[in-house]
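The structures considered in this document are given below.
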Structure I
Amino acid sequence: MMSTASESSRRWFVTGATSGIGRAIAEHALREGDRVVAAVRRPDALAGLVARFGAAVELEKLDVGDTVAASAVVDRVVGRGGVDVVVNCAGFSIVGAAEELSEHHVRAQLDAMLYGPIAITRAFLESLRTRRGGHVIQMSSMGGQVTYPANSIYHAAKWGLEGFTESVAQETREFGVRFTIVEPGGVRTGFAAATKYAAEMPAYQDGAVGRFRDFIRTAGDDVFSGDPAKLAAVVAEVVAMDDPPLRLVVGSDAYRAVDAVLRDRLDRLREQERISHPI
């Protein structure tokens with residue numbers, strides 16, 4: 001087990017805290033005696049959390065896809081003392097072949113899961129760097145390593161955020177700023193029920209896209225068995241580490257899937273050794 005940092009009270013900034021994983025992370029932090037700035041589209045949805053934890057909860061209204069608003073929110077939060085932990089946790093999926101997706105579908109997913117988290121992360125960097133400390137948690141998924149049909153833009157957002165995070169982690173390590181990309185498998189958050197679907201084109205109905213779409217519609221949230229409270233506890237444990245991992249795969253389903261795809265990728269790389277060397 002890695003050693004852990006001081007257990008003194010932390011201040012967290014959490015997006016997507018209305019429900020699901022973000023809500024679980026916020027609640028866990030509050031139960032541990034920490035303070036939480038919850039950045040959500042509907043602050044009124046957290047009235048119960050405020051009633052339970054009082055002044056330990058600060059609410060900020062934010063649509064994470066609005067990068068201008070995100071910067072303004074971060075400026076206010078930093079002006080009130082900054083934060084120790086940033087958790088980018090908002091996200092959703094629109095299922096459909098790349099050809100079926102509208103420009104709005106593409107933009108909405110990239111704004112929420114790529115441009116928004118990038119804007120929030122960048123806005124906090126000066127504060128974290130000058131304080132020489134802090135931890136940014138990017139809530140990705142096993143979809144940041146493994147791909148499925150009918151999810152091209154979802155994967156583009158997750159893979160893009162992971163690449164951004166790897167690079168920024170190298171830039172800021174010398175300032176004591178830590179990053180962890182969390183890649184959970186299926187978690188019981190109502191994600192499938194909230195999934196949207198692009199208008200179907202006949203050409204894709206009987207192929208890989210159609211089969212995946214039918215699977216999600218039929219199985220629903222039954223395929224998402226992970227406990228968000230347990231995931232939140234894992235995140236808190238990672239935040240307390242002196243030397244946290246850059247990537248953390250969480251859940252047996254995610255571990256199996258990521259392990260398989262990385263092994264296959266390495267095998268295919270080795271098959272290319274002969275033709276890759278001459279240039």
Structure II
Amino acid sequence: MKPAQSPLLQKAYDLRQAIRSKAHTGPTSGLVQGAIQGNVVILPADWASDFLLYCQKNPISCPLIGVSEVGDFTMPELGHDIDMRHDIPEYYVYRNGEKVENRTDIEELWQDDMVAFVLGCSFSFEHALSQAGLTPRNIEEDVNVSMYETNIATVPAGRFFGNTVMTMRPYVPKDAIRAIQITTRFPKAHGAPLHFGSPQEIGIADLSKPDYGDAVSVKEGEVPVFWACGVTPQVAIRNAKPPICITHSPGKMLVTDILDTDLAVL
């Protein structure tokens with residue numbers, strides 16, 4: 001039953017219901033602006049402590065905003081009636097480190113020993129950027145954000161290790177400086193950029209060929225600005241090779257009832 005709530009939280013609830021009914025299966029960037037969105041990793045309990053430590057050692061790439069109880073697919077601290085088996089537009093299923101299928105729900109795969117992790121997402125600061133007149137290019141062009149695997153190593157923990165994935169948004173230099181100032185306020189959404197300028201310095205050969213998501217136009221006079229991305233754990237999952245792991249499909253996130261202003265630090 002829907003609770004009485006603000007128009008924004010009603011929109012978040014309605015979007016989750018649309019995702020659950022498979023009426024919406026696309027990216028969530030730019031949707032329900034003002035509500036925190038989350039990356040999702042679901043693992044068996046005997047892998048959960050290693051992954052929790054990995055997140056704690058890599059708080060910029062993997063900022064935890066929620067962890068479920070073992071076997072519990074609800075996340076009441078993140079939103080009304082959230083069901084982790086149904087409320088993400090698309091899931092990736094990994095077995096022994098290999099992605100074996102995409103699904104729009106995982107009810108058949110849910111196990112009593114599973115633990116769900118929700119990590120902050122840069123989509124959550126896109127609202128603040130847009131309010132400042134710095135609308136991200138992926139929103140302007142109505143495509144998924146560009147994501148790239150880099151040569152920047154994360155801190156290993158237990159069985160998890162790998163390089164950092166970053167999102168890219170282009171800006172002219174003066175706007176890039178303002179974007180850095182704005183996003184610094186949101187450490188639970190990856191915070192300030194990790195790099196700007198030459199993509200080759202961080203191991204990216206061609207901006208027109210992202211590893212995940214869609215390419216966006218970079219106009220004359222603009223510099224690419226790179227933020228840490230919550231797809232980083234998917235690289236570590238490929239390396240760690242748990243028997244089963246379920247994640248969100250990049251760009252298709254869990255939309256929560258937490259407001260971006262609730263997690264801002266300034």
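Just so you know, all these numbers are worked out from the coordinates, no wet-lab data involved. As the structure is a prediction and not an experimental result, all values here were calculated from the model. Cβ atoms are built from the backbone, for glycine too; each structure is taken alone.
What to note about this one:
- Computing FRET efficiency 1/(1 + (r/R0)^6) of positions 95 and 231 (r between Cβ atoms, R0 = 25 Å, to 0.05) across structures I, II gives 0.65 for structure I.
- Structures I, II were shown, and volume of the Cα convex hull per residue in Å³, for residues 199-246 alone at 101 was computed from II.
- If relative contact order in percent (Cα under 8 Å, 6 or more apart) is computed and equals 31, the structure in I, II: II
- Parent structure of the calculated result 13.9, 46, given that Rg and Dmax of the Cα atoms in Å, for residues 87-166 alone is the read-out and I, II the choices: I
- When helix-only ellipticity at 222 nm (-39500 (n - 2.57) for each DSSP H run of 4 or more, over all residues; to 500) is computed for each of I, II, the one that comes out at -14500 is I.
- Distance in nm of label points 7 Å out along Cα→Cβ at positions 111 and 135 - structure with the largest value, from I, II: II
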